[in-house]
Structure P
Amino acid sequence: MNPSPSDITVVFGTPRKLPKPASLVGRVAVLDIAFAAGGGGSGGFEKVTLPFLRGLGERLAVWVDHHDHVKQSEYRDDARFVLSTKAEHGACPEMVTPELVARTGPVDTVLCHSDFDGLYSAAKWLRGGLEPYPGADDDARVVDTRVGTASALGQMVDRALRADPTDESIRHRLVRFLVGGARDESLRADLAQAAETFAKKEGVTRALAEHYVVHGRTALCDVSGVSVPAPGFDKTLLLLLGQERAQVAIVADVQSVTLATGYDSGINFLTLLGVTGGMPTVLSVPRDRLSTALKALAGAGLYTPAGQAR
């Protein structure tokens, strides 16, 4: 007998911040969690993903993910791993099918990425592989690739999640809302309120975008020395605003450097920077790699150093 959705524990994580395997109950389905990439400063696959896999052991029921990684080939013969590239599947929920849920069997815990398509994947799993609402898979693909326009509901959810990325309660409420078929008006109101809160952060972000400096085909925004007012800025939006100015957008702060380009640009940051996994078109590296990143972009004709003809 399969457990009801209310009996399954939902846990959130990221590729580099995974829970301890011993803290997860029973059989575990991992959804939209990429294998940790190298070059991020906090350990790659061998230091993060592999110990987690070993810790789960046979309790791993399934691992479904759509992020490029060189280690994927090592798990091709293990039916528990349902892996693809970003080009094959723009978002993870479309990979969660009724057939896959049935084949996997009952699980006790769902560990999902804490972003939009991770939460949609979790809700879809709890619904036996069925979309929470018509077009939910399309919304996840639009939000994760930033290509196209999401539905009104998808846009509201996207903004609600970006209002306060540290608010875990909004993620739990969203999963409940989606598992219920997106019909609970009280939960919808909570999400709408969070989406309205995002408006303040959007204003700060648009002001920061004025700090972009265009160098050929790259727009660079260094916020490390900028006083950012509350409630802070949204990096995703700031990168998108940079891409309105140039093909490649870079946001640098005191800790990290994030590069982004269009999903269909043909640019692969993983290859350019020698990183072993992650999204080819969105990549974060430590701040001390900014110079290396700019040199790599310059070598590819994507960045024009100051003082050179554009």
Structure Q
Amino acid sequence: MCRRRRGATLRRMRAIVGSETLCWGEVPDPVAGPGEVVLAVRATSVNRADLLQRRGFYPPPPGASPLLGLEAAGVVASVGPDVTGWEAGDEAMALLAGGGYAERVAVDARHLLPIPAAVGLPDAGAVPEVYVTAWLNLWGLGGLQPGERVLIHGGSGGVGTAAIQLARERGAVVTTTAGGPARCARCVEIGAHRALDHRTDDFAAAGPFDLILDVIGAKYLDRNLNSLAPDGRLVVIGLQGGTRAELDLGRLLTKRITVVGSTLRARSADDKAALLARFRQEVWPLLDAGAIRPVIADRLPLPEAGEAHRRLAAGDVFGKLLLVTAAT
């Protein structure tokens, strides 16, 4: 249970606070520093990284807000010094290192993007983290080319649903894994050519693949390597199945396999700004035109973040859970 200390001064902003119990509490208002804007949040969304942060496994980088929330969308409330291109009243979506589970968040102005016309508010709150992650690791680090065969693990998740759509737009042959026939069917509906039930199907037998995007880690390493074609690439972006496994270097040499590990949150502000500039050129037009769009499982009030986390942890979600503020 969350309590405000007796006699404490009422703060101007409400946010989700705590870790074991997520509470709708009070915190100081953010202030826009040089190069920053304050975004009045209309929506944020739940990512599996939020669950890891609560357990102490994915702490925010130095200087970032300790509050949960890696993406948000809303309206610019104020603009700090040295900001160009944004004014109070502009609608925007933001890639964050933290702080999205709040009524307002301070963000580097270079990490803002316009709201895509075909997405709009509040659903744009489910775009930046997962689409930038999927694009960076498929098109960028993974080097996915038209006609290549790609395997996307966890196709029913937020990153997975974004990755399926982006791989489809790239002209790749898309295979994904998901849990159960219903989830597999939905993966095909949003663009996968084939969906395998990870509970019953052997994805290694469905290869070879030119690229694998993996959120599992150690548990899948051996089978992933077996599934790759010569000159194949494995990009690991999650560790749901553990962090340690034995790696056969001989197999890497024989098949000329590339293994890449990737995170987005810990990148420098300058690095993120450069990535978002490229993302705006390459992917944002697809969102703006409606060629791709976030898959929203449900929209819950922000104070119900605890229930959203429970549902995500239980595996009850296909796509993204959106958390919306009272202003939405």
Structure R
Amino acid sequence: MTVVRVSAPGRVNLIGDHTDYTGGYVLPMILGQRTVVEGELVPGDTITIQSADDPDIAVFPNDVTNPARLNPAWGRYVAAMVREAGAVPAFRARVSTDLPIGSGLSSSAALEIAVGRFIRESTGREWDDVSMAEAARRAEHAASGVPCGIMDQLCIAVGRPDHATFIDCRDLSFRHVAIPETMEVMVRFVARRTLVGSEYADRVADCRAIEALIGPLRDADPAAVDSIADERLRRRARHVVSENLRVLASLDALYDGDLAAFGRLMVDSHRSLARDYETSNPRMDAAVEEVMNERGVLGARMTGGGFGGCVVAIRRRT
């Protein structure tokens, strides 16, 4: 039997957090660390997948209907992608990764896209990258219950090394933007976290409530935000609207090679996440401040869904 080996990278978000699930703008980039799936099709109707990081083996039928009930928990993401693909032949495979789990660098999305690529390569199925990313987002919802946006899956599916990926999360259009040779991107792990059981879903619900009042946040302006009577919802809306503007300004800064402006926008983004969106915490704030005090650092912020994870920073390359 033919052995198929595929991989998918992790991602770090330079700027644009908690904007994707309201159809906003994001500017992530893929990382060098990758998740690998290697395996082969087998006779029968059972899928068996092993992980280098967990002794428990995931075993489930190839017509799986309820991925959320599967144990071990990491196997739910595999099963959910199999369900999204539909009519997948039986296979056995092994998973390994050098992405730190629970770091906010999209290890689950990397697994989903790697599984999608394995299915595509082993079966010859036509499955374009954007459609696969949409399926992976649905798989994430089914496997974890976290109502995430499309940023992680789409960036991982279409990202290009040494480039940021500017994504319009409304129409899923994207463009690759070269990282200037003078800019070094630094990623620092701070604290393990999981979005399952976190307040992430609460933030999504807040945005739904806001949009019921003023319409799509993607199209809202500061005057509409100021009209919101509820103080918490007003702060949530202020973050999303201002973050979309920061992403667009950051895109211009990258094209212009204005690293100082990009760094200032990152700092403003973290302040907004901490104060208005309340997805940071004292440990993450202290980590950002510590990185900002390092020689040559121009900007730093918490990255990802929040409540822990990593800090991303930029400095001028020497």
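FYI, it's all coordinate maths here, none of it is from the lab. Quick caveat: nothing in here was measured; it's all calculated off a predicted structure. Cβ atoms are built from the backbone, for glycine too; each structure is taken alone.
Consider the structures P, Q, R: one of them gives 12.9 for mean count of other Cβ atoms within 10 Å over residues 80-87 as calculated from the coordinates. Say which.
On the way: P: 17.0; Q: 12.9; R: 20.2.
The value was obtained from structure Q.
With distance in nm of label points 7 Å out along Cα→Cβ at positions 96 and 112 computed per structure, which member of P, Q, R shows the largest figure? List each step's numbers first, then the result.
Details: P: 0.3; Q: 1.5; R: 2.6.
Structure R gives the largest value of distance in nm of label points 7 Å out along Cα→Cβ at positions 96 and 112 among P, Q, R.
Here helix-only ellipticity at 222 nm (-39500 (n - 2.57) for each DSSP H run of 4 or more, over all residues; to 500) has been calculated and equals -13000, so which of P, Q, R was it run on?
On the way: P: -10500; Q: -6500; R: -13000.
Source structure for this number: R.
For the read-out FRET efficiency 1/(1 + (r/R0)^6) of positions 24 and 232 (r between Cβ atoms, R0 = 35 Å, to 0.05), a value of 0.95 was computed from one structure; give its label from P, Q, R.
Numbers: P: 0.70; Q: 0.15; R: 0.95.
It was calculated from structure R.
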